[in-house]
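Pasting the structures in now, so scroll down.
Every read-out reported here was derived from the displayed coordinates using simple, explicitly stated rules and does not represent laboratory data. This is a predicted model, so every value here is computed, not measured. Cβ atoms are built from the backbone, for glycine too; each structure is taken alone.
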Structure 1
Amino acid sequence: MSKKYNKYMSLAGVCFEQLNKTALQTIASDILAQKIHGIAFSPYLEGQGPGSQISESQIHQRLQIIKANINWIRSFSCTEGNELIPKIAKSYGLKTMVGVWLDDDLENNEIEIENAIKLAKDGYADILAVGNEVLLREDLTEEQLLDYITRVKAAVPNVEVGYVDAYYEFEDHPRVAELCDVILANCYPFWEGCPADYSLLYMKDMYRRVLKAAKGKKVIITETGWPNIGTAERGAVPSYDNAMKYFINTYLWAEEDNIDIFYFSSFDETWKVKDEGDVGAYWGLWNKDGQLKYGTIANKQQTDIKEQELNQ
């Protein structure tokens, strides 16, 4: 086992009651300084969201903020300027999981597939993620998804191809798991209402279930995280402390068990409120202005101010 976070390993899974906020911030900062495996990356700025055209300059701007703390980025689309992300990320020495956005817009799906194949052939994709939660959303049938994955695998046989969905979808769709080169699972104790104190145990169980469905194939956790502001999801309560503890526990566990995890997400994104309620805007390790939320006392104070404003 790597000794990357060795001095913190005894804390993995604990409630951290014995540590003050400064100590927790120090641990979070140290984990980021030594680089986490990867992060879910959307370069949207305030006022933007899906449908916005993303510029090359804003991709550079956003990547420059986070590049020193990650090894991989995961993108979500190959249209609307998102197709520029992999090449720019490579210029910063980052590895790329390139997302191919699929939904019920079959015409746009073809553009996504075409752009993704080109990126892979040009050497800008280390892994292709063909589709994100389309089975969960019921945007496509299993047969349609299998056809897309098969086409991409045939076009770029030297690049690993997988599909991203909630961990349990791979149990429910064994043919999808069988076709994928790598299993890409989203694991969210928060969205299943798990209290923060038990969230790591819950995520470990999610991982074990998808590992069984993978039947020996590599499993990557492509999304997990905890919001710091917003409405509780049953027993799962958003807060600054809960979010920071969840981040620390996630990467102590990942290091101990050698698991690749893409944290969700890079930046807070206001547009997500429409689909997820107030909590949707506060999943980032950095806030919408690009300030790290969990690294310093100053950022803690800024978060406290924002929480007070929302609760008034």
Structure 2
Amino acid sequence: MTNTPDGLRSTLVKWDEYWFSAASPFPLARIRILIGVLACFQFLQYLVSGSDWLGAQGFFDPETGLHFIGEGVEGTGSFYRWSVLYSSPWLASTLAVIGLIASLCLMLGLGARIAPCIAWACLCNFHHRVPLLVAPDDLLLSAALNYLMIDTGRLNWSVRPAIAWGEPRFSANLVLRLFQCHFWIWIAFSLASMLSFPVWWNGQAAWILIQDRHGWLALPNDWESIGLGMTHLVVALQVAILFCMLQPTCHWLGRWMLYAFLLFNLLLTGDWMYAASLLAYSLAIWPISFKKTQGTS
């Protein structure tokens, strides 16, 4: 780098520091705990209703599932959607139990990198079995489990010495950066997706969701102006979140813009799993601080 211009050299140094410096594992541990809780809820849902949907005689039996993924049709990529539940649909409950146990271990800080690996494998078997029913929170959860295979943060109840797991390390920083970048890209694509539909430009989107009773909010028919205002506010909040993440002077404001965006998401869609998944990712950017005590994380 001897012949590298000073400006480029400074940029490269900052790039290296961003990805490859050491970071405390404690913020990552809090993300891990929340992801573990969400994964538990996900597998509980599969345990309760998985067989009804994916069983041999279920609503979405193996033959129907293979049809919808384009089995045998060139160009559909169906061979990438392998799942043991196509050939052995009776394993749905077993996979749900294994995934639930792995998620509990992840939440409690047990099993190190094995727990997210097992939970991810079980989750993929369900996702590949019913790709048409995969929701946004499923995608976020699957990616989060992948990241946590690299580092799970401070293991709160581990028998290993706290000094070994509490000191700053490269892998913890790398996982936090992956969560940060994924979150920024997700919000950017969410915004771009919304703006590709006229209803988000003319203000009708939120009002349609309210009238269809998708979320927690119900308004009289003559309150349409409130719905129109909420539509534009949802779009503006995402712009503000992206801007605040990139501007150090107003970085702190992004946290409150995010909380407002998640509140509107709940009011309009009622999808608390999606809101909680975004909150988990955001902890890599705006960590929640607790008073430090000896022996805790």
Structure 3
Amino acid sequence: MANVLSERIAELRKAKGLTQEQLGQLVGVSAQAVSKWEKGGAPDVELLPVLTDRLGVTIDGLFGKESGKAVDIHQAAARWLHTVPKEQRFDQICRLCWTLTKELVDEVNMPDIGYLGHAVMPEDGTGLAGHWGISRVSLDGGLMLGLHAEDFSFSTVWPEPEDGYDAHFAAMDDYRTLFSILSKPGCLEVLEYLYSRPYRHYVPETVAHALALPMECVQTVLDGLLEAQVLERTELELVDGLTNAYSRQGSDISLIPFLYMARCMMQRGDYLFNIGGIGKTLLRGGVWKKGGRNNNEN
């Protein structure tokens, strides 16, 4: 499949009588960057508006779409993503979310903030030094929480369900079970050990030895995480009988976003910007306690 975007950039640049260096100067990048685009790379999402402006074409036209026809934004986005090298796709999707976030909150006078150089805020007289540059958005229809910096970024988008967020929570007692075991000594160390190694089953003695923790402590943590359905357990047959071995759930990635969301929650009052939310009721009330409406359906 031909790289439509690369071909169009080269075609439009030449039609304008521009060298790669001249186009780069107009857009604010190097000639090498333009050359890379024309050889199969893709511009950052944030550059698309200025690039199309300098080339005298719409974003739709940049992707070879005939003008005047209706644009399916989902198909257009899919075509754009296929022009991005695979190793850059997560980063570019996150940058696109940042662009859309700024557009979403444009009506509420969001400050003109670009992509941060570093996730940790520098000393600037605001007292935010050492804190993540978190952005929080709470508007009618949903929530957005993210961090957008060159060295670390993530985006989360939470449209509000018709029956409310709390209708889809687990039961309060299920959360209590999880949080209770997470607070046990050695629990976070055990999770770090299991998630930083290849997926396999580990006997408690191995974990205890590796972490230099008492066997009783490790066994309590493993059984608690099993009860909370964070880990799996299997039986191994040894020469002297059966023994239990534990593993993380093979395809589970939820620990990573869970810990990042927890850090965001602990970063009270320190944020890059905070739009909406003050005075807004986030939960419906009376739904969560037993696990939400949907969780109670048979």
For distance in nm of label points 7 Å out along Cα→Cβ at positions 59 and 243, the calculated result is 4.3, so let me know which of 1, 2, 3 that is. 2
Percent of Cα pairs over 31 Å apart, calculated, reads 51; among 1, 2, 3 the input was structure 3
